[in-house]
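A short reminder: the numbers here are calculations on the coordinates, not readings from a lab. Computed from a predicted structure; not experimentally measured. Cβ atoms are built from the backbone, for glycine too; each structure is taken alone.
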Structure 1
Amino acid sequence: MKRSASISEILKPLADNPFQAYLSNAVQVADILEWILEQVGIAEIWQTSFSISEEFLRRLFFITKDKRVSRINLVLDHKATNKTLKLWSFITQVIERTYLADNHSKILLVKSEAGDTVSVITSQNLTRGNRHESAFISTDKAIFDRLHEQVNDLITNHSVPLHDLFRERIAAD
């Protein structure tokens with residue numbers, strides 16, 4: 001976090017607070033992800049957003065380089081495809097599975113190797129902005145399970161796997 005506020009001024013430890021929310025311009029989604037991983041350990045990530053930025057990808061690159069995530073599954077909106085394609089070579093270095101769908105949701109799901117689950121519903125895209133953003137964070141397993149089921153349905157039944165399309169395109173050339 002590059003702002004003057006500490007994340008501990010905005011959020012309390014997950015173990016003590018199964019439901020919490022904030023409205024702030026002092027934290028970014030990547031800050032929240034790192035904060036969660038510090039508490040739950042290595043985890044698989046499911047993330048949905050309208051779009052993604054190079055700055056956010058850089059943060060994910062270092063998170064994955066430090067082996068703090070086992071796998072990232074990303075769903076972006078097909079309307080942001082031009083921006084996504086410009087970042088494609090970087091995305092493939094960081095994120096194992098990327099999908100395009102009619103998507104405006106901004107959800108972060110984290111499931112640790114130990115079975116801990118965290119759900120985050122946020123207003124922020126995977127970009128850096130200096131705007132006030134809001135989020136609701138929960139460690140409730142039922143909330144995670146429901147959102148996980150819905151994100152997997154979006155991936156399985158309503159998206160295009162961008163990585164497969166690129167492999168096919170490269171093979172055709």
Structure 2
Amino acid sequence: MSEGDAWRERAIRDAILAGDADAWRRWYDAHFDRLANYVRWRCGGLRDLADDVIQETWLVAVRRLSSFEPAKGAFFDWLCGIASNAARNAVRTRSRQKVRSRSLVPEDEKASKGVADAEDKAERVAAALAALPDHYEAVLRAKYLDRLSVCAIAAAHGDSPKAVESLLSRARRAFREIYETADG
């Protein structure tokens with residue numbers, strides 16, 4: 001983030017903290033769709049889980065806005081950090097609830113076994129993403145959600161393309177191992 005961007009975000013933050021509701025609305029609107037896409041990706045496409053995480057992210061952001069420091073990073077990145085933690089907590093909670101509950105409808109009577117299989121797969125994706133170290137999740141997000149090229153990721157992080165390719169390889173392997181061993 002450039003120094004100019006940091007100053008702009010600091011001014012917006014300060015206006016919001018001073019009670020400027022229009023500044024908050026503009027900032028929220030500017031970031032909502034991108035954040036929602038990130039959260040849906042982190043939640044394996046599970047809409048109900050993603051909706052809960054999005055709501056929790058914005059609630060935490062409102063409560064902690066005074067702790068946001070633009071000099072340390074962009075507002076969107078700060079939101080993603082909050083969303084990442086909210087997604088991890090939501091996935092853990094969902095897993096605990098799933099273990100403790102039992103369906104009242106037998107599996108063979110469910111409307112569609114395919115729907116249950118898709119939901120199971122999405123839950124495993126969300127759990128695997130939640131279990132990954134942050135740097136693995138970040139490089140997978142850059143490649144598959146943001147659709148950045150290896151060269152663009154390398155340039156953004158000050159790494160060589162070979163280093164990014166290696167990191168992507170390790171991140172994909174870690175994801176695959178976690179996904180395949182997840183209880184499903």
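What the table below lists for this structure:
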| quantity | calculated |
| --- | --- |
| Source structure (of 1, 2) for log10 I(q)/I(0) by the Debye sum over Cα atoms at q = 0.16, 0.21, 0.28, 0.33 Å⁻¹, for residues 28-67 alone, computed value -0.39, -0.63, -0.93, -1.08 | 2 |
| Comparison of 1, 2 - label where mean count of other Cβ atoms within 10 Å over residues 12-19 is highest | 2 |
| Read-out helix-only ellipticity at 222 nm (-39500 (n - 2.57) for each DSSP H run of 4 or more, over all residues; to 500), computed value -12000, structure in 1, 2 | 1 |
| Relative contact order in percent (Cα under 8 Å, 6 or more apart) derived as 23 - corresponding label from 1, 2 | 2 |
| With mean count of other Cβ atoms within 10 Å over residues 36-43 derived as 17.1, matching label from 1, 2 | 1 |
| P(r) over Cα pairs in 5 Å bins from 0, in percent from the coordinates reads 1, 8, 18, 22, 22, 16, 8, 3, 1, 1, 0; which among 1, 2 | 1 |
